[in-house]
Structure I
Amino acid sequence: MELRIYTPVAGPQDIWSELDLPNEDAKLREQVFKGFSIKLFNSLASILGMQHKALREALKIPLTTFNRRRDKGRFTMKESDRLYSLIETVSRATCLFEGDRRAAVEWISKKAPSLGDKRPIDMLDCHANTQAVLELITRLEYGVCS
């Protein structure tokens, strides 16, 4: 009988690390302030398995604006803040679904009755709406009825 060592199957890496974002709060806020790069947008679309058009629309960035940002190489602070909100929401939803990022992306793409039948991904346009989505995730984590 051969004795083998158990090696757990690795799930997806933390989204922050995958996007090569700093884990230090001050540095991350500085990047948001300076504006995230277009490269980050492309990486995020790939990680989430989303088409660029769908991600752009979820972030409420018109095509002409996106094209200008692509030429410039970076987003504005406001657009970067929405990207940050999406990354934070995906990170929290992935934890909610015990590391299953596919389930997390599916969840943020479906209407939620407790968010007024809006999709969480469509509510990342301002801080108040993002906060509502993150609070819903917290309630679900703790089993609190919504």
Structure II
Amino acid sequence: MLMEFALEEVNALIPQIRQLLLDGKTELAKLSANLKKANSILIEVELELRHQRLRSADVAIPFDDDPRWQAAAAEISACKTAFRERTQYWLDAIAETGAVLRDFTNGLVDFPGRLDDAAIFWCWHLGEAEIAHWHNRYEGFAHRKPLKLGPLH
């Protein structure tokens, strides 16, 4: 069962959620750049090995025999593992607050709550100062309603 938040509780939680998203996005951007760099290195090594093997007519020898390829492949594996583990860390950190993360990249977060006895989500987007929208639990971001309107609108 989802924890339900009063509007005041959600607004008090927004600074923590904002910081988690910003810190997570910063770290994951760095890890993504590391992964792209490692991938570029692996591609360069593979191209170099292909050229060498074509010149020597040794095209059937697998790349994984080459220590440069092994090192580049190991680096990609390490980068993927780091990215996956840290992504899970940030997802868990946000989930532990009771928030429902909808889109990490764009910073879209829902908070279960009640409005006039209706089960709703308080809807927040990174860049907003506080909760200004809500939507029914069976709806999403496209159906956000301004907070000043009640659930019947």
- prompt: Who wins on mean projected area of the Cα convex hull in nm² among I, II, i.e. which is largest?
  reply: II
query: Suppose you compute distance in nm of label points 7 Å out along Cα→Cβ at positions 57 and 137 for every structure in I, II: which one lands on 2.3?
result: I
message: So if we calculate percent of Cα pairs over 13 Å apart, for residues 89-128 alone for every structure here (I, II), which label has the highest result?
response: II
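Say we calculate distance in nm of label points 7 Å out along Cα→Cβ at positions 17 and 113 for every structure; which of I, II gives the highest result?
I
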message: With mean count of other Cβ atoms within 10 Å over residues 49-56 coming out at 14.5, pick the structure among I, II it was computed from.
response: I
query: One of I, II was used to compute distance in nm of label points 7 Å out along Cα→Cβ at positions 25 and 65, and the answer was 4.9. Which one was it?
result: II
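Here, each number is a calculation from the coordinates, and none is a lab measurement. Computed from a predicted structure; not experimentally measured. Cβ atoms are built from the backbone, for glycine too; each structure is taken alone.
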